[in-house]
Structure P
């Protein structure tokens, strides 16, 4: 069938203007006459409930970062909530976040690291003296909201946002790194668990405040639980320290009918049963550390995930024009059946991005029509 596919450069084709998540020039992409809204389709995909096409982040979602939702004022502490991912950075720089932890953006690594030697808390049993939670009322929620909702918000797309660091990552940031944080896991579990519960109280307050201002459809929560070799800690530690507070947060978010995505770097394969039990709908994980094929085979009915184009690593040069469609077809054939999959596409060339949008939509519509 023809799903309204229009050739690149067609002046009469309906278009959407989109901007890449990690910076770059805006581009025009095709706007399709969807049979249901992208929000409804995203929820169907997340819940394995007969989606009609594979959600495509270039078209179906609009991303807003916590830095853009919550701006510092003269009275607030720290420079920002987290790193500014929307602005391309070409050199190292340092910044202080709203917990007063000190970070250095490392251009060669493409991300921020704790500034070497920085430590907010020396003794985890004294964390309440060292850690000052941000007072949300001290931050400017109105200025960006008013401009965004008036000039940038696209009600035809699902609004996706990232709440920032989760329990483990925030704990590592206050303890000065993973070594001291994991020693604390082993030696002072009660103090660690008390911090996690208090931190989740803060995360729930932050989420509720975000929902007052923005019509959020999908929330991403960041908590790295592994290196590329294996998990940072044992299943027993996960059960005793993190499952309870993490589930409390997930349940709170999902009670608002929000799609819940969990970002966790590293080889977290042995934690997949826990993600399923927690009610995680999408995983944002590393393809090179986790076998997506086995994940789909073993957990495809319970867990979904986001992925790029098969054979195209993030940051790699764009493929040749004639290679694009077969790569997308292969991706959808492997990952899309029964739902639980969305595509994050980062193509620099506007014509390739246009063609990719056409292929993802039309080919996945055909797959789901056969399946449903």
Structure Q
């Protein structure tokens, strides 16, 4: 019998490797299809909006069923099928429609898997931090490899390579473990209604999502911006890899950090790092500045994400856990949708300002999440 940690590691390796291929370079692939910066912003926004809407709906039913594995398999298959359609898209409208379909299909895959990890950790069957680090490592290797391959073959390689990895994740999804089932009486609540009724929890999830959305300019336009500044695709791939390496290190030592620092303090450190990072990237494209700030991905993304995951694990009941995590993801995607559109508009006129704007986004989100974390009654009310 293969241990649950190994089976989950295999899925995170393939799923995050696919992210490592298309997330840093999708704008380049769209650019190769003749899309303008504004159109790229709209297409990235379409992905985010559909994820934001579909994610909580899927999670609501996953919480009601108390099953994780069947939903992960279904969303993995749908993601691969939808992504394959991009190969035949020849116009902006076709790309827009497929982006909506792919975003909706992929909306809950990662939140469901992360929730499965956290629940199995609660059952004493694995540890979340090191396991999540394997996903980050896969992202790192894929970003490096795809950057090098694009220098040789061009941006057209992004789609077939990412599709191959998505198909691999479908195969591995069938090997995933399942959690212990809870009592039937615990399934009578309405997960989505319960989470929405808890205002501090909702503000915390919204704030965390907004902080993560401050990465919008970085995700959509950093590769194009740095390429225009004269950096090679190999160097850009290495910069993306550096950021993810910093993320991996933080996840590996997550247990020790959380023994010394509570989730709210870790959130504040992460938000401060995000503000500094986006201001620096807005001011300079010098390689030394890029190298010096990419390690701050451990703060702007990983520290904020770890703070929220730790808080949800400790303070939110299992029967609403997937819904809570999916709302965090949905708020991230909805905020990303707005940020992508704003970034696309500003980037086409003043590239540096599109990065600087994200520091204000991170600060706003941080304040909301900080307030939400400061209230005690999270998911513990009558409905739960």
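Each value in this text was obtained by applying a stated rule to the coordinates, not by laboratory testing. Nothing here was measured: the structure is a model prediction, and the numbers come from that model. Cβ atoms are built from the backbone, for glycine too; each structure is taken alone.
Computing distance in nm of label points 7 Å out along Cα→Cβ at positions 89 and 105 gives 0.4 for which of P, Q? Answer for the origin of the read-out: P. Using Cα extents along the principal axes in Å as the calculated read-out, with 59, 40, 36 as its value, let me know the right label among P, Q. The structure behind it is Q.
Largest in distance in nm of label points 7 Å out along Cα→Cβ at positions 17 and 145 among the labelled structures P, Q is structure P. Thinking of P, Q, which structure, once distance in nm of label points 7 Å out along Cα→Cβ at positions 81 and 225 is computed, gives back 2.4? Source structure: P. Each of P, Q could give distance in nm of label points 7 Å out along Cα→Cβ at positions 41 and 289, but the derived value 2.1 comes from Q.
Of the structures labelled P, Q, one was used to calculate helix-only ellipticity at 222 nm (-39500 (n - 2.57) for each DSSP H run of 4 or more, over all residues; to 500), giving -26000. Name it.
It must be structure Q, since only it matches.
Name the one structure among P, Q that mean count of other Cβ atoms within 10 Å over residues 129-136 of 22.6 was derived from.
Q
Source structure of the calculated read-out (relative contact order in percent (Cα under 8 Å, 6 or more apart), 21) within P, Q: P.
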